[in-house]
1. Comparing Rg/Rh (Cα atoms, Kirkwood Rh) across I, II, which is largest?
2. Identify which of structures I, II gives the largest calculated value of FRET efficiency 1/(1 + (r/R0)^6) of positions 102 and 214 (r between Cβ atoms, R0 = 30 Å, to 0.05).
3. Work out which structure the value 22.5 belongs to, where mean count of other Cβ atoms within 10 Å over residues 62-69 was derived from one of I, II.
4. Can you tell which of I, II yields 4.6 when distance in nm of label points 7 Å out along Cα→Cβ at positions 14 and 70 is derived from it?
5. Hey, helix-only ellipticity at 222 nm (-39500 (n - 2.57) for each DSSP H run of 4 or more, over all residues; to 500) derived from one of I, II reads -15000; which structure?
Structure I
């Protein structure tokens, strides 16, 4: 009985240690990136970003952007149309023929009037980590505006810093009066754990499964089709 009790104590201690560690990582990540997130578009001009990076967030069964992704695209396109940056970098999951976030994102941008040559497609943005890593490695991005929901931006901007990308984040919430599922408790729990996972990955910096030839962001986006 005493041995069992000791094992339970050790297990509980380990769980408490992990919980404290994850909480500490979250506090650090949020605190360190808070001032890199802004709602005021005029503040981005000093950065001279090479692109506006919009991260994927799922598509509907009919292949159209989900509400969360639509909010991101609306924000990114608005920034592009304001002349904040000359290119859009659309990064999402296109790992299966029947699931294609990036083509849906491009179609939406084209419909909004963005020229095809200014739209860069990252078909292998299977995760936040992969999207940021590939932005630097494949597209040679050194300065960017990143668009996502605010809770997600802390993790994205942390990754940008680790890859040497100078970046500012613009939250997508509130556009078209839409509050996405990214604000609900279930998502917040996942994001809480994802920050800890990506923090460890950025310490190790493993290469994504898919890399490829370099396609500099100052070129023609049609090369990424």
Structure II
């Protein structure tokens, strides 16, 4: 198998709240065969070569989450020499949570099920665990849009904004996407063609954001 075929084979199954207003827009991937820094987030990945042949890092991209434009989450799938999954992790609000040891559940032989926080898209192995976040409801309505356009270190100097753009993006998200989460989850299918190498996704993201801003009638920078 080539790298893309591996990425498709082990891509996570995603479970969304039944009232979730967003869907996954693109999924990037990187195949990591030795311990190294993540190519797409601030994390050092340690690979135990006695047990793990390679790790597939998935970058889950959304044009919006419920509090800001631009959202990038991560899943790491650890594959053994026999082709079986030996572990998996995922991102949740700047932390890296194990998504295999808690349930040790694998679907269709090669897919880790991960649950997507309503609106915010943090990833956990069980949807009921989002109750641990005391604000999981208010972020989806009363606090919707408060971060405007999110620009992470990955895109500083590439994407630009000002307070006016933040204000307009906030209003747009509140008006179009505010919702009441249910914590009732359902699997969401996605087309295989949204799975692309991270290098392609990295170049694509600023173009998508700029296009969205143009559609909202916003300049890319007001400086």
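1. Values: I: 1.03; II: 0.97.
Of structures I, II, the maximum of Rg/Rh (Cα atoms, Kirkwood Rh) occurs in I.
2. On the way: I: 0.95; II: 0.10.
Biggest value here belongs to I.
3. Working: I: 16.9; II: 22.5.
Considering all the candidates, the number was obtained from II.
4. On the way: I: 4.6; II: 1.9.
Only one of I, II returns 4.6 for distance in nm of label points 7 Å out along Cα→Cβ at positions 14 and 70, namely I.
5. Details: I: -15000; II: -5500.
Corresponding structure: I.
FYI, it's all coordinate maths here, none of it is from the lab. All figures in this text were calculated on a predicted structure; none of them were measured in a lab. Cβ atoms are built from the backbone, for glycine too; each structure is taken alone.
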